[in-house]
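Next up: some structures, all given as structure tokens.
Since every read-out is calculated from the coordinates, none of them should be taken as a lab result. Just so it is clear, the structure is predicted and the values come from calculations on it, not from any experiment. Cβ atoms are built from the backbone, for glycine too; each structure is taken alone.
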Structure I
Amino acid sequence: MAVQPQLIDDEFESRGEGSLDSRNRLPLTKVVEALRAKFGDLSELRFTIYQNKAGQVLLSPATSVPLHEAWLLKNPTALVSVRRGLGQAAAGELVDRGSFAQYADDELDE
């Protein structure tokens, strides 16, 4: 089964040409520089690699998601709720519920 990459923008810019070295590596220096200018720290950078039947290659920048957080991406209802909450917080739509310090020493139900 072929995987369809999600194209977020279909306007591509040329980053030059490159050729394979003796170990079949292709330098992506200009691509990485452009990504760093846009996103900053790339210490967790990975690429998802796609290839179509014509041989064209698409590299999609990606980062790994910790397993304990991956459930959110698999739960569309929860993800919509979290995004809505983040939007509300960014818009200043907050409700002060006071301090929860009195519960700090309560035992947790597991």
Structure II
Amino acid sequence: MSAIRNQVQLIGNLGQKPEIKTFGDNQKVATFTIATSDYYTDNKGERKQETQWHRVVAFGKQVETIEKYLDKGMQVAVTGKLKHSEYNDKDGNKRYSTDIVVNDFIMLDKKV
């Protein structure tokens, strides 16, 4: 049962090319956003689309593949866990962030 605790699975499209940063002893982190969309019919019978944006963070060897192949608009499947954090912005205001830390991902589009 512990294997399914704090597990997220999403399929969506990248909002921008992943941002790659190097830290520490030549370690890399990739951050990007993916959009997921749901569709529903409103009370007037019109079909509506609702899009949610998700911030995704990846570490380790996955970053090499992300850096080489992922690009804006591509569709990916991501599995990972939720990580909540808080920080103070440049004006001293407390901000909150929820990220998906990648365990695995699959590219659903081929890079052209």
Output 3.7 (distance in nm of label points 7 Å out along Cα→Cβ at positions 39 and 87, calculated) maps, among I, II, to structure II
helix-only ellipticity at 222 nm (-39500 (n - 2.57) for each DSSP H run of 4 or more, over all residues; to 500) gets -2000 when computed on, of labels I, II, structure II
Matching 13.5 (mean count of other Cβ atoms within 10 Å over residues 15-22, computed) against labels I, II points to structure II
Relative contact order in percent (Cα under 8 Å, 6 or more apart): greatest across I, II for structure II
If you rank structures I, II by mean count of other Cβ atoms within 10 Å over residues 31-38, the highest one is II
Working back from 16.3, 57 (Rg and Dmax of the Cα atoms in Å, computed), options I, II, answer is structure II
